[in-house]
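No lab work stands behind these numbers, since they all come straight from the coordinates. The structure displayed is predicted, hence computed values, not measured ones. Cβ atoms are built from the backbone, for glycine too; each structure is taken alone.
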Structure I
């Protein structure tokens, strides 16, 4: 039976800690699902533990990314191998709340193309994390919501559900960091497609180290921030890679 949701989990050397997160994920998601755990190398410490989990539960799909290293390419690889009509992107570090996957999926099934888990709306919260990263993210999210009317106060958060048809239509061009979430929100705004949000509580990971590199990835985020303010596009019109002047 075709799943209602494909959950793309990006992982990088999570080791045995991935097991407890996948257990929580499997317990939380009640809709028919496939869970693609995407890692960049067969030597990644996540791989053997994911394989063991897959033996115990067929919903888990160990997925080796062949598009190149980094979270953006891993997310794109996950999208390209997902089979459901709705795709949810989340991280293996346990910061996101998997209890919200089901309601995010239902929002997309009701007609939005992006459903965001928002830390910055009423009822949402971010607990922990680097101060500068948090301030930049909050400022970007609020200004995009107020000025560009993108439909969410947390455009930079990676934890979102997407219409697979919409993603196929607009494509993914991101190459660095976790900019995919911002790219697809910006494209939804330019194509005048509906975006919705629900509150989430984000908790800083209590094991391992974050891969987020603010200084290195900020120019990539700014590209999509700027893009969100451009004029309306119709299907088939050029994307930024075709026409950088927008």
Structure II
């Protein structure tokens, strides 16, 4: 098992139980305690876990919001595969929205290669990534107050989005759960994402498997708001089944 896969499993255990012990993780993952300690150290550096004697605890709570840099290093192969699949759904000459998020950021260079697109986004890093690849792409940045995860949110963002209509929204999320739906730790970001959803004819959620079972502080929308979800093969079969009960199309890609 690769280091990235181990850390995703450890993070999933942390989110499920709130705390993990080194001894339990060595049995679960079949590696040495030194390997587990290195993984916990990296998760701590990324701001996703806090090391304690004999293990680690999850940082914060439902309101904890990791920074963009920390999130961008998680599940990179899955995010790239999801981004590639999502980009194949783009139609030349259309208007699309890309929410803030590391998966939508991974889409940005691919988006820039589609001719004639108009791109609306509430993420400066997504906007920069699109224009760096193709300065001729029309990019509309909403404005607003920047969050730790590099989203522009609040009344200014919500007002600017409210007057727009896009063909497709590619929505990155913090968590998805059978009961809670799509959630985020940031209340203002939830409202801005709701504005993006209202502006779109078609909503495509792009979310790697580590997001399943994660419940943030604020509701974005129920699972049924998504016309399609693109995720990766790390998602358990039961979770795929749960998603298919609410979502018209569930696309699973291999990282």
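Computing mean count of other Cβ atoms within 10 Å over residues 79-86 for each of I, II, which one ends up highest? Intermediate results must be reported in sequence, preceding the final value.
Values: I: 18.0; II: 21.8.
Structure II comes out on top.
Here P(r) over Cα pairs in 10 Å bins from 0, in percent has been calculated and equals 8, 32, 36, 18, 6, 1, so which of I, II was it run on?
Working: I: 8, 34, 39, 17, 2, 0; II: 8, 32, 36, 18, 6, 1.
Attributed to the structure labelled II.
Starting from the value -0.50, -0.56, -1.07, -1.24: which structure in I, II was log10 I(q)/I(0) by the Debye sum over Cα atoms at q = 0.12, 0.13, 0.23, 0.27 Å⁻¹, for residues 31-110 alone calculated from?
On the way: I: -0.36, -0.42, -1.27, -1.48; II: -0.50, -0.56, -1.07, -1.24.
Here the read-out was taken from II.
Please compute FRET efficiency 1/(1 + (r/R0)^6) of positions 47 and 103 (r between Cβ atoms, R0 = 30 Å, to 0.05) for structures I, II and give me the label with the greatest value. The partial results should precede the final answer.
Values: I: 0.45; II: 0.95.
That would be structure II.
State the single structure among I, II that was used to calculate mean count of other Cβ atoms within 10 Å over residues 87-94, giving 12.8. Kindly include the intermediate steps, with their values, before the conclusion.
Numbers: I: 24.4; II: 12.8.
Value 12.8 for mean count of other Cβ atoms within 10 Å over residues 87-94 corresponds to II out of I, II.
Can you tell which of I, II yields 17.9 when mean count of other Cβ atoms within 10 Å over residues 191-198 is derived from it? The partial results should precede the final answer.
On the way: I: 17.9; II: 22.1.
The read-out was computed on structure I.
Can you rank I, II by relative contact order in percent (Cα under 8 Å, 6 or more apart) and just name the one with the largest value?
Values: I: 21; II: 16.
The structure with the largest value is I.
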